[in-house]
Structure I
Amino acid sequence: MSLSLPHAISTYFAISNGADIAHVKHCFTADAIVTDEGKTHQGHAAIEAWQRAAQAAFEYSVEPVQMLIDGDRLTVTSNVAGNFPGSPVVLKHTFVLADDKINTLEIF
């Protein structure tokens, strides 16, 4: 299923699927906060390091399948499959954008 996602969010999912991690600065605000697996990552360097660690630890793909907009929050439900324990899983990515970039991302 192909969703019409905002550019910053499409770029984030492209990075998650193996695109150049250096593009983080093009889709996240400088002070962006990502919360994933109970850990918080703030700023381009920390978010880039988080992405590099995830990609080094596992091979996986992320397929966005549904989008829900609730005020300023956009939640994308995704199928995630790979060589990690419990695969495949369904994850929700909740984004808040600022100036057309991701300001906050919570993955649960």
Structure II
Amino acid sequence: MSHYPLNKGVNKPVEFKGLVGSRYIFMLLGGLGGVFLGYIALHVAGVSSYLTLPLAIGFAFFWITRVFALSAKYGEHGAMKQQAKGRQPLRIVSRNTRLFKDLQRP
């Protein structure tokens, strides 16, 4: 009986040109979409193309290098971990003593 290797990448993360994880891919797409909309807004506003085009290319290059650097530094789940780390409180404040009184068992 022949062996046919099916579904080789079942548990592998999504990868696109070295970006590992869908969050980084969406960050890249969102940032480049924002750069494109910014270019269109400046062009419609009447700003010279000699200024808007290098500005858009510069922001796009910055964004691409930043997202690839984040992907290389933090890995597949690193963006979610950094976001969760920012949401944790620095300290827990309890102005009610009932919590500590309930901990004591007579």
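Mean projected area of the Cα convex hull in nm² was computed and gave 6.2; which structure, I, II, did it come from?
I
Given 11.8 as the derived value for mean count of other Cβ atoms within 10 Å over residues 64-71, which of the supplied structures I, II does it correspond to?
I
One of I, II was used to compute distance in nm of label points 7 Å out along Cα→Cβ at positions 56 and 88, and the result was 4.2. Which label is that?
For distance in nm of label points 7 Å out along Cα→Cβ at positions 56 and 88, the value 4.2 is produced by structure II.
For mean count of other Cβ atoms within 10 Å over residues 40-47, which structure out of I, II has the highest calculated value?
The maximum falls on structure I.
Can you say which of I, II returns -7500 when helix-only ellipticity at 222 nm (-39500 (n - 2.57) for each DSSP H run of 4 or more, over all residues; to 500) is computed?
Source structure for this number: I.
Given a value of 5.3 for distance in nm of label points 7 Å out along Cα→Cβ at positions 8 and 48, point me to the structure among I, II it was derived from.
The structure behind it is II.
Values in this text are rule-based calculations from the coordinates and carry no lab data. Since the structure is predicted, the reported quantities are computational estimates derived from the model, not experimental observations. Cβ atoms are built from the backbone, for glycine too; each structure is taken alone.
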